[in-house]
Structure 1
Amino acid sequence: MPISHADLLQLKRWNTPTIYNGWEQITKADVAAEAFNLEETRDFMPQMGPMVGFAVTVVIQPSDKSHREAHPNAWAEYRRYIASVPGPKIVIVQDLDKPRVIGSFWGEVNSNAHRALGCVGSIVDGAIRDVDEMTNAGFKALARRLCVGHAHVHPVRWGCDVEVFGRKIQPGQLIHADKHGFMALPFGDEDRLLEASRFMDANECETVIPAARGSVGLPLEQVIENLNAAGKQFGENVRRQFQREGEW
């Protein structure tokens, strides 16, 4: 893995916006257009906190029963693929029925099965069901909506590039997701991510946040002066650490 399991556990301690704040300091990607979801998604288990893992991918089309007839061994082959990838894993599901929602790939049974295969959650550009049972299984999901049935859900293809919520994702990308949305880290950005995220969180807590909270009730000009000074210090800290401008 490009990052240790211990570091993954530490990344899970911060929300996804904090991870973004660290990532933008170390990446060469366009921080206004890369990595995060471009369409709205919903976290159906926000009480579980963030999830972190590596992308495994599958494409579905619950409206079309011909997939089951054309590839009767798909489930077994798909599960072998999932099992072959080191965990923790997050299943990224592209639903070809979009923008319609015909059926759900996820429910109580599939969530428990994927937990047994080393998966911690899913991001699906479609629907889920059995939310309470999924939560009880310790399986987190971000999705567009809920639905009642599974229809003709069947793996169409897997281990391939997919597009969900306006973001293209490749198998193996590091995923960080919570109630704000998700990030699919560009390959090569994993190594310094924890260090950068930790630094940016501490930088906020040592400069702009205490300046703002400590200025409550002061004269307006003093508030502005305090905020400006803290912002300057914040930026200087970023420049020293990463040799680039910092924003807050």
Structure 2
Amino acid sequence: MDMQLKGKNILVTASSRGIGKAIAEQLAKEGANLILCSRSEEQLLELASSLQTQYGIEAVGRKVDLSSRTSIDELIAWLHTSCPTLDGLVCNTGGPPKGNLMTLDEQDWADAFQLQLMSIVRLIKGCLPLLAVNGGNILTIASSSVKQPIPGLLLSNTFRTAVAGFMKSIASECAEQRVLVNTLCPGRIATDRIAELDHSLAAETSQSIEVIQAQFERAIPLGRYGQPQELAAFAAFLLSPLNSYMTGSAFLFDGGMVQAL
């Protein structure tokens, strides 16, 4: 299926690995030009070069610290001078540290607020004028915790839910400028982040990593973890002109794991 993304300009944040990288690769396959952002400059530049060579697209890497207002402001200023229009924006961030009410301190909360929520507010506010030129799509990557909190991930549970509320709230305002906004909520997708969480839980419970993974797989009706490429294909559709009528929605991508309506 042609997703009509050839030649479109799309910004993907936190794209040096994991879900962000998978989405960038899928968009490149569809012919989109990419602006890639990450704190890992070396990995980012390698990815940009690889995608350009493999798919014949334009790809630029920019080192950006999403927890820093100054860093995001510099990115936005560069976009407004170097990229006259944007067709898509993917707001992806790394996950915050594990913890519960009694183990997380004030600084943990402040850091997560800046990275998980304010980065998205700043990115969308700064990019919206560029997206509004031709109409475009915004996609935030949240978590299945939007529907069902995950034990031990209090920061993620709190701020991912806030992101979904923010996206729902701005849908009408963005629609006035022909910009669609949606939230994608992954479950257990086989990324480095999930592997780190699984190994941490295995160490905490003195169980093998195989036992931990088997427990999670039994809770997933499809019986396995999702692959980043599977999620990326759906993300590309939501970012494409083929999505012309879905906005303000949060989509679970979890193999049926979450039982809530």
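Every read-out reported here was derived from the displayed coordinates using simple, explicitly stated rules and does not represent laboratory data. Keep in mind the model is a prediction, meaning the values are calculated, not measured. Cβ atoms are built from the backbone, for glycine too; each structure is taken alone.
When relative contact order in percent (Cα under 8 Å, 6 or more apart) is calculated for each of 1, 2, the greatest value falls to 1.
-11000 is what came out when helix-only ellipticity at 222 nm (-39500 (n - 2.57) for each DSSP H run of 4 or more, over all residues; to 500) was calculated for one structure; which of 1, 2 is it? List each step's numbers first, then the result.
Details: 1: -11000; 2: -14500.
Answer for the origin of the read-out: 1.
When FRET efficiency 1/(1 + (r/R0)^6) of positions 76 and 156 (r between Cβ atoms, R0 = 25 Å, to 0.05) is calculated, the result is 0.45; to which of the structures 1, 2 does this value belong? Working through the options, I get structure 2.
Given a value of 2.5 for distance in nm of label points 7 Å out along Cα→Cβ at positions 164 and 188, calculated from one of 1, 2, which structure does it belong to?
Working: 1: 2.5; 2: 1.9.
The read-out comes from structure 1.
Which structure, out of 1, 2, was FRET efficiency 1/(1 + (r/R0)^6) of positions 12 and 228 (r between Cβ atoms, R0 = 41 Å, to 0.05) derived from, given a value of 1.00? Display every interim value, and only then the final one.
On the way: 1: 0.70; 2: 1.00.
Only structure 2 yields this read-out.
Taking Cα Rg over 2.2 N^0.38 Å from the coordinates of each of 1, 2, which one would give 0.98? Of the structures listed, the value fits 2. Once mean count of other Cβ atoms within 10 Å over residues 68-75 is evaluated on every structure in 1, 2, the highest one turns out to be 2.
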